[in-house]
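So, here come the structures, one by one.
What follows draws every value from the coordinates through simple rules; no lab data is involved. Keep in mind the model is a prediction, meaning the values are calculated, not measured. Cβ atoms are built from the backbone, for glycine too; each structure is taken alone.
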Structure I
Amino acid sequence: MAERTKTEPEAILVGEILKAHGIRGEVLVRSLTENPDRFAPGSRLLVGAGPADATTMVVAASRPQQPEKLLVAFEGTLDRNHAQDLRGARIFAPARGLPALPEAAFWERDLVGLAVVDPGGRRLGVVSAVLSRAGQDLWEVESPGGKVLLPAAKAIVVSVDLAQRKVTVDPPAGLFESR
């Protein structure tokens, strides 16, 4: 895997609060992490618009609700009114101690902003977002013709070079053609 060139962040986005649930202060959370222990009781998470202005909250309980969603109760959030105040907040976890990734796996923060080129070196656009999906991730690429959703499949992604800040892809015919 390529060497990291960015400064490691202090916190990473692990979820977002969608809405209050029930009358006992639970919230419905869209999980954006593959680590199920992230929302284990006792976990200390940052909740707010961004990590810099977030409040540290402790998970009191959590349970699966729907695919990629959890019901989470935070200590001190005892009723629906308190839970409703959290709606729309993002949830961050400390980045220190992140596990090493397997070969050919990358953190989303490392991919966003990389140039996307074809095998001949022609610039196709820039990765603007990574959309996690059950089957495979999709990379949103801002191209001259507009946004393109590129499947992050081994058959399409030829290489990722973090040091050179580029991704080489062999996309299906017509995917990056002007619309």
Structure II
Amino acid sequence: MAELPQAAAWTIRRARRSDAATLAALGAATFRETYAADTRPADMEAFLVAAYRDEDVRGQLDDPRSVFFLAEVADATAGFAQLRDDVTHPAVTGSNPTYLANLYLDRQFQGIGLGAGMMQQCLDEARKGGHDVLWLGVWERNGRAIAFYTKWDFVAVGEMPFEFGSERQRDIVMQRAVD
């Protein structure tokens, strides 16, 4: 692996419509990287084709209830996060919650503070939008992500199904106050 740049070398910016193909490709690559070992290949491919089409991502970028942040290290796209205001869950408290739909970081860029930077960006955006709670769903078997969210003061408040091809998985619903 190449030597990684220091934290000062990365940036996080609001994604633009022209970033749709980049976001779709990165979403598919990081999802595969994270879950392929625990998933049937046919289910993985079907999910990726359905979830990460350029035109769908472009539509989400055009939706005022959705915002993407793109993390870049030097000339490389390293990760992204997405907040959505059009989704809720009955276990989530708060009068104006917002949903952290995605927070994906390419494995080679983990451990340099970029995940923390992306989370802080999401919290700042939630606060700016007048939201009082940030919530998410995380696969019950993704221990690394659960540990990360717990470090950021997220607590489990419920669960929700995640349909993944022929398999029905369980996501833990977590939330934290936006303060």
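Match the computed value 1.6 of distance in nm of label points 7 Å out along Cα→Cβ at positions 48 and 72 to one of the structures I, II, and report its label. Before the final figure, lay out the partial values.
Numbers: I: 1.6; II: 2.5.
Derived from I, not from the others.
Shifting gears a bit: Out of I, II, choose the structure whose coordinates give helix-only ellipticity at 222 nm (-39500 (n - 2.57) for each DSSP H run of 4 or more, over all residues; to 500) equal to -10500 when calculated. Show your work: numbers first, answer last.
Numbers: I: -1000; II: -10500.
The value was obtained from structure II.
Which one of I, II has Rg and Dmax of the Cα atoms in Å, for residues 40-127 alone, as calculated from the coordinates, equal to 18.2, 58?
On the way: I: 18.2, 58; II: 14.6, 41.
It must be structure I, since only it matches.
Using distance in nm of label points 7 Å out along Cα→Cβ at positions 24 and 160 as the calculated read-out, with 4.0 as its value, let me know the right label among I, II. Show your work: numbers first, answer last.
Numbers: I: 4.0; II: 2.4.
Working through the options, I get structure I.
If you work out mean count of other Cβ atoms within 10 Å over residues 120-127 for I, II, which one comes out largest?
Max of mean count of other Cβ atoms within 10 Å over residues 120-127: II.
As an exercise: volume of the Cα convex hull per residue in Å³, calculated from one structure in I, II, equals 118. Which structure is it? Each step should come with its number before you reach the end.
Numbers: I: 135; II: 118.
That value comes from structure II.
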